[in-house]
Structure P
Amino acid sequence: MKRLLFMIAAALLLIVSFPGTVLASAETDSPAPAADEAVFSCVRNNGDSFHSFRSADGTAVLFLPADFDLADLTVRCLAPEKTVSASGCTANSGSGTIRGDFRGKAVTVSFADGSSVLLVAESSTLPSLAITLDGSTLDDVHADKDSRHTVAFSTLYDPKNEDNDLAVHGGEFKGRGNSSWVYYDKKGYQIRFETETSLLGMEPARKWVLLAGASDATLMRTKLALDAAAAFPMLFTPQAEYADLWINGDYRGLYLITEKPEIGKGRLDLTSGHGVLAEFDNAFYSGESDWFTDDYGQHFALKDAQGADPDADFDEFENKVAEFYRALSAKDWAEVSRVIDPESFASMLLVNEFFSNRESATTSFFWYLDGSEGKLSAGPAWDFDTCMADENNPTDYYVFQNKYYKYLVDFDEFEDILQRQYREYGDALKSAAASQDALRLRISSSAAANFMRYNVLGTTDAKKHVFRDTWEENLAVQRDWLAGRAEHFSVGAFCGKRRTSYLETLISSGNRYADLYLRYPRSTSGVTFRVSAGNLPEDEPITCKAERDEFGRWHARIDLLDFCVDGVFTVEAFSAASSSTPLTTRTFEISYVPAMDYTCYGVNYRPVFNPLYYRTHNEDVAAICGDDPRVLFRHFRLYGMAEGRRGSLLFDPAYYMAENADLRSRYGSSNFPAYYLHYIERGRAEGRAGAAEFAN
């Protein structure tokens, strides 16, 4: 019922708003042969028209939205000569119409002059957006990217969700893009509605971007990257949904309807009233109305501002960038973290570096400032047409060479944020190969039509992007790249490029293990790592020997269960020649260690039990229980405490009994579990020493 009302309303609007029909405008009086000039068209009951285009082999391809029934399709031929016949269909030479079943076949259309053409009709399985301009042609739009054209009517049809169907009267239409606008026939656009409008379930807004992805041989890069970026802790990441696009009946290809990077509710929701969105742009800044050059010689262009005086607010942004530069130059992390939001900068670096988005080091990289009292923040993520397998092999790194990131990654504190974010949100990046598989099934028919419309497969474009012979081949190469990237990507790998000596810690999923890697430029016969827990400084550190891996790094793995503690850990690397002075030192932080509480029936035994200590100092127990911390803990509770076994460096039950006469009179000399529980629940808080090693 909703779709019936939608079509009726659309038709009524067209009666009063269209200056003429699209079909009439496509007529021609030129005497060219019919087969060369034939345009086939189908018309919706609301008046939307959809025209055929010619593929590379001369076939007329009529790609239609999903609401057309290919089993009983009526097609009108617009040609200088009338049709005579159409194989397998009924042709009406008087009206120029062809009717029949077009499913899975090519129809030979013959004309009175003896010429003929193959006609193929296919339908989309995706949402379709049809835009009809009021008095303007596509040539008018393409003549000037910035010229604005009135929209007569827009129709959005979603075959899988009728709640997304729209019929909108009015609006404004223009081109968008920089080099993509110049170099490609498939161009990007922007549509602006007169009121806030939701497209395909996305947050209502007036402005929407229609991304062409003309340089993307897979048609997936921006979608994959934005979907992954949405998992990261950034204020706003644009959503993007696929749709086939027609303008004035001309099929333009497969597009992404995308939220525009702009300040506003539901988008970059800044609250100061003086928010600024700027683009780090060394390529096209001079074409913008307001821009500046920073102390690194880099350029920022104003893209959006919410205050009454955008120039003044942009000046505040420029001042904040200068503060950032000075803090980096002074190598002052406290000042850096005062000026910027490190979390947002880390998120943007991880997303762009993982997908090898080279352009983010030069252009299309957004920063924002929410008033002069706010911090510089990076985002939103944008522009991923040129990246992934289009750029390099999956082990290369270079996006961090953006000069601000180049010096940010020198800070251990920033790397710690990168490592933590990659542990927490990295699965969204590493699952990109699987996401590509799902997208392939969704968009395959539209991708086929797109590449029939634009004959670019098997070519190298004007910007040196290589399009392999088939869409499937491009997908296969990119999928291999994404799988390789997920396997090899390492925060330490690109941070380490800035340092001659570099110690990296990688925490496994679930926080069970810490893998330690040392890159050291000078020769050494061996390396030993020593790891200690800051939250439990009295505990014995763990020492282990490292071995060389295939990349020449010294590597060792630490089982964090041996610490039964979370918080800050210190790692020291020593050469075989010296165990007193470390080659290098660093810290890492984790929020939890599995089973670290060792809690049972409301009692946390951590102060009196350490699995590594218990195993090491009770060889008979180790012979029975092995090295599983949970089995050792069970033995400790059921047998070890009753036997007075020492389970931690922090607590010796024999010492505690001997040094506390008040407890002996209460618990006696054989009730060992009572001494453990007293120390856990009261003794430590009272300042009583748990072992001789910690007596005053």
Structure Q
Amino acid sequence: MPKSKQIYLSADRLKKLDMDIQKMKEAHKLIKEWKYELRPIEKGYNDRTLYVNVGSNEIKERPVPQQMKEKFIGGKGYGLRLLWDATTPETKWNDPENEIIIAGGPICGITQYSGTGKALVVSISPQTDSVMDSNVGGFFGPFSKFAGFDAVEIQGKANKEVIVFLDGVNGKVEILEAPEEPIDSHVLGEILHEMYSDDEKDRKNVSVVSAGSAADHTLIGMLNFTFWDNKRKLVRLKQAGRGGIGTVFRNKKIKALVCKIPGVKGNLNNVVDMDSIMERGKRFNREMRELDDQQCEMKTKGTAHLTNIMNDYDLLPVNNFQYGHHKNADKIHGDVWKSFFTQGVPDGCWIGCNMSCAKGVDNYELRTGPYAGDKVIVDGPEYETTSSNGSIMGIFNPDFTIETNFYCDTYGICTITYGTIMGFVMECFENGILNEERTGGLKLNFGNAGAAMEVLHQMGRGEGFGLIAGQGVRKMKKMFAEKGWGDPKFMQDIGMENKGLEYSQYISKESLAQQGGYAMTNKGPQHDEAWLIFMDMVNNQIPTFENKAEALHYFPMFRTWFGLMGLCKLPWNDVEPENNAETDEPAKVPEHVDNYVTIYKAVTGLDFDKKEMIRQSERVYNFQRIFNIRRGYGLRKDDAQPYRAAGPVTVAEYESKAEHYDKQLKEITGVDPTKMSIEEKMSATRKYREDQYEKLLDAVYKRRGWTSNGVPKIEHLKDLGMDLPELIETVKDIQ
């Protein structure tokens, strides 16, 4: 830990802000105050939600109906149910009735087991026009629960910049006009933690949700959730990155949500059986202590330990997913990131988490942009950012990755989305679809870090080519085709998006199961639903379509459950018990599954087993699928993938692994590649791989209880107890 006190802001800027914070607070105008009764949580639930309309200034609490509690559980389930009820099939992302819902779950906020500080954010997405969910750490999810509510539901559109303050100390909610505070998250977080805390010791009891300047100008804005790093004495950020929810937030003219509580103590969830939770927590902490260095090195590298592993297995996205490895990948090796990260600091984004994976680069001096010269803490990079803000653009420079990581965060831009956008842009540039005239003078070839950095700053300023890139891959494909700049088919092949959401950072070409794990998601391609590459490609544990379909049933449902509970997925399988490989189903990490079953029962007192765990998720997962159908999506055509996700689009791609592809053609399809031109070989490879994907869709739909068009069958809904009238009405004519 550096000896000097680290600040996000330069000394001069901090001094000025210290002088101005009182002025900022004095500029607040109370628009509405609403008081509520503070009462204890019972068995993980408050059984009420908070509704705030920043347009009409209505604030109220809503009881949670028993049916909602039983069928939707919490977290993402509550968010989906509330969003369904608040919107119509015609509601657009920027309509006042669109909502942002933040919800944890019954396990969210316990401090005796690692990874219990997550919340889920749900909204209609500017990018997909459908339902988006994004998980996030930080303190706001648990704090809003401790303040009295199982979900915070934000609707309406303010006329002026507002802050919503949830005061869990005094039992009140305020909507305040807030004209003076800056927008960017790292500055705003510092200011509001100081403004709303009594003293430095009280900083840990405040959490802030904000976006940033780029969320004002793009469709890819994200939300930052703060947490107080008690060791560093700094405000830090975790992100709800996917799908543009930060853009919705800023479109509503919300500057920030602030939650304050009296403090965190042992059993705020008022669980039924604390002893069982503590026993499982101690067991997991021992595993972390004794096994982490041998397994994933989370405490020293966080998820960035994956970078060199992905390169070794040909899974690291290079040059817009064309290639899976690169000779310069050693420059972004996990050991390189370890050298940047401050070591020996308890880097948890929630109290009591023993993984310490929320790594940070301390005292990093920025070189570019509006904060050049400031020494800041950079929260990450995690694996996704080491590749999205690096290899996918053909850039292998840790300083570029760290600086863009910081600016993506403070501007409110998802690093995954930014990187995949830039990979597409650079491939378009190198193929003549874009040129310097069309990019406003930027030479956006692969490897051009300066030009890529400038696009990011343009997003923050709301100008130039940054406004185009900030629309996302799907809209750029359409725009470039309409202008006659390039072949729509080629752009469709290389544009790494599905349902309007950009792909996260794994090469899926050699894993059919992972292709499904990406493109068959409800929200779009995000690895948090199913990551099956090693099971499928490396270990060959799921060789048949039926095996793959079973995996694409179980793992998305199991992972959905984390989003119902307020749980982080990393403690599940990033460190495994010593004997895990000897179990019948090591990929499921059965001892940890049993931990979660035990913890759920210990929190709620309800009868529960691992079968009911999957059924809880199935109810919500099928509901989300039908929600998509209600909005005009959610069918087989929407599960189509760009061909780049399945195989080689270009001659250079094919030739980079020609021996591998030729061997597949001969052994699998029975054709002799030596008698074929490269174009013929590519065509035969494509036909085979696209056919395989269609067969996978058939197998997975059957296993999930859906029609061949991807629609949940009514009998399946009845079996799950999800034959709700509104769901039956939505699907009855398309069975």
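Quick check: 1.00 is what I get for FRET efficiency 1/(1 + (r/R0)^6) of positions 125 and 629 (r between Cβ atoms, R0 = 41 Å, to 0.05), calculated from one of P, Q. Which structure matches? The correct label is Q. Where does the value 8 come from, among P, Q, when relative contact order in percent (Cα under 8 Å, 6 or more apart) is the thing being computed? The read-out was computed on structure P. Consider the structures P, Q: one of them gives 65, 28, 24 for semi-axes √(5λ) of the Cα gyration tensor in Å as calculated from the coordinates. Say which. The value was obtained from structure P.
For the read-out distance in nm of label points 7 Å out along Cα→Cβ at positions 389 and 493, a value of 3.3 was computed from one structure; give its label from P, Q. Checking each candidate, the match is Q. With distance in nm of label points 7 Å out along Cα→Cβ at positions 365 and 573 as the yardstick, tell me which of P, Q scores highest. That would be structure Q.
When P(r) over Cα pairs in 10 Å bins from 0, in percent, for residues 317-428 alone is computed for each of P, Q, the one that comes out at 14, 46, 33, 7, 0 is P.
Hey, helix-only ellipticity at 222 nm (-39500 (n - 2.57) for each DSSP H run of 4 or more, over all residues; to 500) derived from one of P, Q reads -8000; which structure? Going label by label, the one that fits is P.
Readers should treat all values here as calculations from the given coordinates under stated rules, not as data from a laboratory. Just so we're clear, the structure is a prediction, and the values are computed from it rather than from any experiment. Cβ atoms are built from the backbone, for glycine too; each structure is taken alone.
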